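Please find the structures below.
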Structure 1
């Protein structure tokens, strides 16, 4: 794992910790989201296996260390720091909510507890990975909710912000409830179902549309999906219907999808192809899909691309990674920010989930009998506790957990977030730390 995939200040701070002789201090950082994006009543935690791979694979190669030595920011750093980087391994602990868990603003999605440099360096990578996949998984959940039981396939790789983003978007969308993805590498890496047949260029590559359809049917058999709007959608449907079985269905990619789907459905039924399905795509999002479903259009599945792979209406999360406590020689010091609008709460925490609310408390608080503890050990002392569930298990967990959320949290417009409260112990702890801070800085 490339250890230089981070912001420079993570490395300059690490050098400073080394020079100050405090690298053995044990730091606890928490990753959370300050606020939910507009029109989001929840997020869906995703990206944990990639976090584990990063932490357990964190290494500095000789070329990377030589590069750091060449930078003017490290001109005054002693050679011992670079030797320390050469042998750096993650030896700490990671606690996280399971993938697919709905999470809300102000809740720790994961906690890292490790020697100071080991805990500091992963900040950039963890924020990027967790916020991106969590953002896409939440978008997918909204799209799937709007589809009301109809299958949704993630189609957005070509519009993602990089090829690798496309791979991870397909993974996150699956966890959020999609039936699969068009991205073949996502399927290969993660065992996620992949879908796709042919594009408009296939139709254009043959002398006639009918010949293109015949060749596609010959190639794919019962899995064939004809893209019928290259020239004239209705005529394309008639040609496809004339070929009879085998057929999975047809795809509409433009035009008035509601009206066209009704016409195409009639054409297919008249040809005896009552089992053939209609898939719709083309700049879709949860709002357009909601309208299609509400109109009773005979569409059986949706392909959603750009708006899903980029979460275009909420393309970023206010994710933060903040130091909450640090321990040196057996003495623990709690840390917090008290700045307006960016305050943080001190101490390692736990999320206690009740059927009707979440309570964020201190990690050491006993779990109430009627609440579930969400943050669970994933890595302890640099070792993976147990193999992580795969994407299918994370998807199943997400679908069950989202179904338990109140409808007001899941609605597309003006959703209400699940109630999140702070425990009495955490509130008292915060007030005491703030009072001590004000006294020492008064």
Structure 2
């Protein structure tokens, strides 16, 4: 997770200080090195200068395959996973790059549906580190590329080495200045835009949407999910300026049948084909993401990638994406894991709980980053719970559990405070009846910690 410590390997790297041309790192040394670059958000540097120089030094791997580039506030990871599932079903060799990871950093880079191996990750990270340090030695760059820039370069290099037919890149933050924006996409997509990361992207929805629309390229088609009017106007303004053809998901309507499990069956007509889909992810919002992925697949087909209609339907029927309304069983209790890391995500979880879980006794484990709208998220989610367990996430951006307890008190909800996710999970298992539900939400970093605990 985020800033794990890699033990003695970090000290070894510092004391040896090998020259770039002789450097070789194993996986634990790789983790130590990457985390020594600083937290990926707190030490983030928006801008493309470093990633451009780094990729040039690596032979511009991002230019050696087709790319789908996906930005947005919520749903971009799910849409990327759906696009991957569709392309895999069509028999293509596919690379997927997403962030953040839940348990292992290798989750961020997938080849043909499988995480990159630790050995390959370390080997490619060594190449990227060598190139980074040489750029600094040559004074091409004033400082080494950041954590996110180097991990992005590892992914791009991996996809070139593996000779993928298609790489699907999820934007890390924003779009215009995100490291993934070095790519030359075949098709772009923008999932629903809402307020988040205002300290980096601005306080107005139109400003945030304009940053997301920074991934658009001249004459390259962009699929746009339904948006608030001010976000839509910002995206379309940019698309018109650079003559990027726009496919609006909002122009089409899906006929949806709800299922008691929260998974949806729907029919969708795009103008090119009629689709019948049994979606394998929970929540009505996933229908929008699925329709976005359908249009992405159609655009890829029009640009020479063979993707039959059956591959689209079957891919969506088999897609998996962890930590998004994911249901698992632990010690006879049902756990619902959902990132719900901002107001829009909290609204999605609120809708799901109201529709499917409101009659159950719910214990809610809630942990969140300190820059989020905690009071607003609490107002949406805490009324469903009989008990709120506020916890501290192992991340320097984690909010103090006291703030969460205060929010619960304001809403008249009983709460407990824990200083670790492990303690929160133990408390929840003790206080939740056998017919109850434990809902873990507020941050993907929290979901990752819970998953890590459960694997042990």
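So the values come out like this:
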read-out: Source structure (of 1, 2) for mean count of other Cβ atoms within 10 Å over residues 76-83, computed value 13.5; value: 1
read-out: Comparison of 1, 2 by relative contact order in percent (Cα under 8 Å, 6 or more apart) - largest value held by; value: 1
read-out: Structure with the greatest value (metric mean count of other Cβ atoms within 10 Å over residues 332-339, set 1, 2); value: 2
read-out: Parent structure of the calculated result 1.8, given that distance in nm of label points 7 Å out along Cα→Cβ at positions 52 and 148 is the read-out and 1, 2 the choices; value: 2
read-out: Label whose coordinates, when P(r) over Cα pairs in 10 Å bins from 0, in percent is calculated, return 4, 19, 25, 21, 14, 9, 5, 1, 0 (choices 1, 2); value: 1
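Just so you know, all these numbers are worked out from the coordinates, no wet-lab data involved. Bear in mind that the values here come from a model prediction, so they are computed numbers and not experimental data. Cβ atoms are built from the backbone, for glycine too; each structure is taken alone.
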